[in-house]
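See the structures that follow.
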Structure I
Amino acid sequence: MLDVLVTTAAGALSATVGVLVGGIVTRRAQDRHWIRDQQLAAYQELFSHYAKFTMELRRAHADRRGWDYDWGDWSATLMRVSLIAPTEVAVEIDDFGSAINSFLDQVARGERNPLHNPLSSEEFEQARQAPAQAQVRLVNAIRRSLSNDDKGLPFGIGG
């Protein structure tokens, strides 16, 4: 009788431990999946803003017209990404933001504004090189953080 009781208790205990461990493992997997989804959405939003304002500036210079962009959304996107990005990605986001700031100094602020002193297509492309290179580094940092892609892309797409 004691053998049956011990065997039953051991079976119940191991089943309970199995359920607890399974719950913990499942919860961690769900948390990782949720964070990854949030990161992807934030990264997509960041690159969407970058592509939109870059294209708007390119068109403004080509058409010799003014332009406007909601920089509050850009700033909010940067803050959102900084909350969920791993450190390596956050460093590249900061570098990307600095390159964007420098780019805006060249193409949107001061003497070289699209309305009064537009850049040629070649000059615009030259000014866009630093952000384009920072974009490639950022994309590769994101790819490494999400999928262990050690190769990365040697070129940028979009922007």
Structure II
Amino acid sequence: MEYKIREATLDDYVNVKPIHKEVHNLHVKGRPDKYNPTNNTLDKEYYEELVNSEEGKVYIIEEDNEIIAFTFLRRNDTPNRDTVVQQSYVFMEDFGVNQNFREKGLGRLLFDKAIEFTKEVGAESLELGVWEFNDTAITFYEAMGMKTQARKMEIKIS
């Protein structure tokens, strides 16, 4: 199979949405206290802003002109404060592979593209957030060489 990775365009929005919804549905299942079921999971203005941004990129993977995977990336800078080391980083805002194409190396292709983008924009690191329930994603990111940087913790009060 021939996979093609490229920058997304505004016209790709409608074809990225179904995969984005698959990812959202995983989050609804894993954290129903945080995510609502909905059919509208990808805000069009957000998508357009990211595609048109100098500091961000949306990459997609296609097979036979069908979009089967995506990642949303954005370059950021740490706050300009005396207490933190000033540096830039790329944050992976979203990442998804069509469920019918998982475990075929597409995640690695997208991750490698994210690393390439991080280098291109002169950032020191690639960062992301992942929910603790998402063992598959955690295993994948660790296999890509990522390490836990910090933990966000909670206590339920009800």
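Annotations for the structure displayed:
- Structure from which 1.32 was derived, Rg/Rh (Cα atoms, Kirkwood Rh), options I, II: I
- Which of I, II leads on distance in nm of label points 7 Å out along Cα→Cβ at positions 63 and 127, largest value: II
- Of the structures I, II, the one that -27500 was derived from, the read-out being helix-only ellipticity at 222 nm (-39500 (n - 2.57) for each DSSP H run of 4 or more, over all residues; to 500): I
- For distance in nm of label points 7 Å out along Cα→Cβ at positions 31 and 103 computed as 3.6, the structure of I, II it came from: I
- For 20 (relative contact order in percent (Cα under 8 Å, 6 or more apart), calculated) the corresponding structure among I, II: II
Bear in mind that the values in this text are calculations on the coordinates, not laboratory data. All of these numbers come straight from a predicted model, not from anything done at the bench. Cβ atoms are built from the backbone, for glycine too; each structure is taken alone.
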